[in-house]
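Asker: Structures follow.
Each reported figure results from applying straightforward, stated rules to the coordinates on display, with no laboratory input. In this text, all values refer to a predicted model and were calculated from it rather than measured experimentally. Cβ atoms are built from the backbone, for glycine too; each structure is taken alone.
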Structure P
Amino acid sequence: MASSAPANQIARVHRLSISSTNRLLAVLNIAMADTALTIWSAKRFYGEDAAEVTWRPITAITLADTDGNPGTVPDVAWVPLVTTPSHPEYPAGHPSLNGAAASILLARFNDQQTFTLTTPGQPNRTYTSIRQARADGNNARVWGGMHYPSTVAISDTVGSAIARYVNHNSMQRQYWRRNGPEHAVDADDRAVTD
């Protein structure tokens, strides 16, 4: 979900103008860049104190008998489906980017959009719902054993909030007044009528 490919595919289907497509891709990428910076800053902030770093699932599951809770039992044979990253678990990068990308797309289009996501070495996935692609991407981080559902939900919300701010404050139309009422102009200084 967190790439320009779905936005580009959807923009083509809707026959957006060049300037509208440029704005869509610009706010999408600004929102994702701002989200990535925010999440990585937060990972370093929350990961600074080793006593406050949240365990990744592999640590929590295999060392459950060391967590001070007599109700948890370790499963030393458990392994995640995806290699565990070597950086702090909280907050989660991919879900935050999914939240940002989906929020930008949903601000412009309804949920029922058809697009295909590609991942090298994996089969292509075609979706007919922005929200479903977002949910699948977020769930994959839990199913892969990298994050907890609560971290994914919080991180998606952070990305979504950043996207809303970017969408309302970045790449706005310029206005000019020439002997009369104010007119909106596009990137080529042509009057906008839509």
Structure Q
Amino acid sequence: MKAARTKAAKLRAKRGRPKKEGVREPNGRLSRSGVDHSVAHVDPVEARARRLGIPASQAMDQKAGSFIGYLNLIGAQDGLSEAQYEGAQQYLQLRQRVSRALQSSAAVYDPDAPAGDGTDSEAYERWCKDVLAEDKTVRNQIQEAQNYSRDNLWAALQYVVIDGMEMHHMIGATRVLCNVFARHFKTVRENRHAA
């Protein structure tokens, strides 16, 4: 004689096929190997640290999110110095200003942007000319450095600095390129303070 079931147990017994017991995969299927896959949910910081080969304390730094930042984190001996990293960041900001000056659809429009808001047409036109002139100056300096370098600085600019791709064979070219940026933006800062 069977024991009397509760009403809830009776309802549960009527609802479809019984669930098989065992270890499950992250997608919910029963694991055929019997291996517990719950360890696959590792902390993203630990995963980044393991992938880049840096300590977890450095992997929490925001710089570790880009290849240029990673090169800065590993130090000037194997990667980039602080001045080279800052030069690359300044170039990326210049690139955003150029996109805004050209009214590109890919530009990030910041409402707090200095002089680039387009409200005063003369000031905006002057700002656009200044930004495009600075971009032309930087490009001329890159070409001048390219004339004396065996590495392809334009490829390093596109792939490593702009796209942020991990191109370890271009670290030398990236260093030369970031030296150009560091020199240019350092002299621009010095000239602004002198005025």
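Asker: Upon calculation of percent of Cα pairs over 21 Å apart from the atomic coordinates, which of the structures P, Q produces 67?
Answerer: On the way: P: 59; Q: 67.
Traced to structure Q.
Asker: From P, Q, which structure was relative contact order in percent (Cα under 8 Å, 6 or more apart) = 16 calculated on? Spell out each step's value before the answer.
Answerer: Numbers: P: 27; Q: 16.
So the calculation was done on Q.
Asker: Between structures P, Q, where is mean count of other Cβ atoms within 10 Å over residues 90-97 highest? Spell out each step's value before the answer.
Answerer: Values: P: 25.5; Q: 17.6.
Top value of mean count of other Cβ atoms within 10 Å over residues 90-97 goes to structure P.
Asker: Ranked by distance in nm of label points 7 Å out along Cα→Cβ at positions 10 and 162, which of P, Q sits at the highest value?
Answerer: Working: P: 1.9; Q: 7.3.
Greatest value across P, Q: structure Q.
Asker: Can you spot which of P, Q the value 1.3 was calculated from, given it is distance in nm of label points 7 Å out along Cα→Cβ at positions 154 and 170?
Answerer: Details: P: 2.4; Q: 1.3.
Here the read-out was taken from Q.
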